[in-house]
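Every read-out reported here was derived from the displayed coordinates using simple, explicitly stated rules and does not represent laboratory data. Computed from a predicted structure; not experimentally measured. Cβ atoms are built from the backbone, for glycine too; each structure is taken alone.
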Structure I
Amino acid sequence: MKVEIKDLSYVYPSQDCALRGVSLVMEGTTPVAIVGQNGAGKTTLVKHLNGLLRPTSGQVLIDGVDINTHTTAQWSRKVGYVFQNPDDQLFLESVRKEFEFGPKHMGMRKEEIGERVEYVSNLVGLADQLDTHPFDLTSTQKRFCTIGIIMMMNPDLILFDEPTCGQDAQGIRRLRKIIQELRNQGKLCITISHDMRFVAENFKRIIVMKKGEAILDDDIEKVFARTETLKQCFITPPPITRVAQGADLKKTPFTGKAFMEAFEEERERRICQM
């Protein structure tokens, strides 16, 4: 899967300019996180990747094909989008029917649908809720139901919009497992998130949006080392990273283990200088 965004701009009917000449390339299976404050253009950007929005100017290519050549329904076979609000995607009377709806309309074989229901329902933790009405699920279960709906169609690219909202520790662990599973299957996962700890633990590449522009796009270590730029975007690195920066460590760690390794390296370096 390869996504090419070329000088993309988008102006809403209200004349508000949401994107200003964004150019990015995302390909392979390495998960990508898009971060930035509210109104930075994150959701507007990803809605162009399945045709929910169309460029005012510029171009979006999915595996070399211009987004404008197909409908959003056609792109849904290749690009799946999990909305921030689960209620926007739920409309049938059981989890099972929600899971089966997309594949049936895609013409997937009945046997394959059954196999995918079993696999996906276990992955998202809803194997015991297949006959439950989606609106009787908890808010966390609803979110995983919408993830399951998209995974049922087996797209090559999945877009998550703030998937950690309202999640407890168990839900965060399940999300981590899903993202890893998607990568193992050769899928590209692009995630919008305000949760910097979740981002730090699950993504190597970070794109920082500000006022409709992609102002940073790099490995997580390099992005979180740009403290002044991040402050301007109202982005705060994870606590362990801030401690390391306050201690003037040379590396930018994101876990307790990485912090201790960086601390020991710095201690040895300073001893050698004495």
Structure II
Amino acid sequence: MKRYSFEDLVKIMEKLRSPQGCPWDRKQTHESLVPYLIEETYETVDAIRKGNPDNLKEELGDLLLQVVFHSQIAKESGHFDIYDVVDAIAKKLVFRHPHVFGDRKDIKTSEDVLKEWDKFKEREGKKKDSLLDGIPQSLPAWERAYKLQKRAVKVGFDWENFEGIKEKMEEEIEELSEALKKGDREKLEEEAGDLLFMAINLVRFLGVNPELALSKANEKFEKRFRYMERRAKEMGKRLEDMSIDEMELLWQEAKEKML
């Protein structure tokens, strides 16, 4: 069986985008492909977490396709091609690793690298007006909150201890409760956002990555809820026909089984 190369992939995409190619592929733009780029990224993350090499290989291919697709569209517009993309990232990697490709022998640990990272970016002409510059607006809100907080910590803007964050969390819960009593929907949304922001602040302060923590919580909830559905079916019932107390019993049963 023929083993295709990277150059073959580029030519295949050129063919798909040509007048003799695929109507759907020819129709796509950078903007129309955004949902697919996001979806393929998340599917790649799922493959990594599942630890399945074959699945990861497939998803990395799908992700690579998105890079080649966008590069072909840019080439047709006369902006750049896939080889310009490769050249740019290669140059960036070499420039940002003088301890590997240069003579910066003083950079020896991963901590040293992180301390120098912003300096590397400034030398590339990416000087920031604000410490918060460069955090994408399109990130999921929880992730953007986490990155904003981590940036602020660089100048010492952080909580002194866990108790201080805990008190602030309690304050936010009380403010949310007050907004609920007043029936002010806009204020309720604002206070809910403040509470979520503080929850992320709390786990960040403890050195916990909110993405990993929330992912585990999601998986745990899903396993327990699926167990509840199976048990209800075994009992000849449906969850929607059960009382909250009956469902709580099934939930506790799932917990006891270490789900």
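Work out the source of -11500 here, i.e. which of I, II gives that when helix-only ellipticity at 222 nm (-39500 (n - 2.57) for each DSSP H run of 4 or more, over all residues; to 500) is computed. Only one of I, II returns -11500 for helix-only ellipticity at 222 nm (-39500 (n - 2.57) for each DSSP H run of 4 or more, over all residues; to 500), namely I.
In this comparison of I, II, the computed figure -0.19, -0.69, -1.39, -1.52 for log10 I(q)/I(0) by the Debye sum over Cα atoms at q = 0.08, 0.15, 0.21, 0.22 Å⁻¹, for residues 68-203 alone is attributed to I. Here distance in nm of label points 7 Å out along Cα→Cβ at positions 20 and 172 is compared for structures I, II. The highest value is that of II. Structures I, II were shown, and FRET efficiency 1/(1 + (r/R0)^6) of positions 132 and 156 (r between Cβ atoms, R0 = 30 Å, to 0.05) at 1.00 was computed from II.
Comparing Kirkwood radius over Cα pairs in Å, for residues 84-163 alone across structures I, II, the highest value is found for II.
Supply the structure label, taken from I, II, corresponding to distance in nm of label points 7 Å out along Cα→Cβ at positions 76 and 92 with the calculated value 1.1. Only structure I yields this read-out.
Work out which structure the value 277 belongs to, where volume of the Cα convex hull per residue in Å³ was derived from one of I, II. The structure behind it is II. Between structures I, II, the calculation of distance in nm of label points 7 Å out along Cα→Cβ at positions 44 and 212 yields its largest number for II. Work out the source of 23 here, i.e. which of I, II gives that when relative contact order in percent (Cα under 8 Å, 6 or more apart) is computed. Of the options listed, only I reproduces it.
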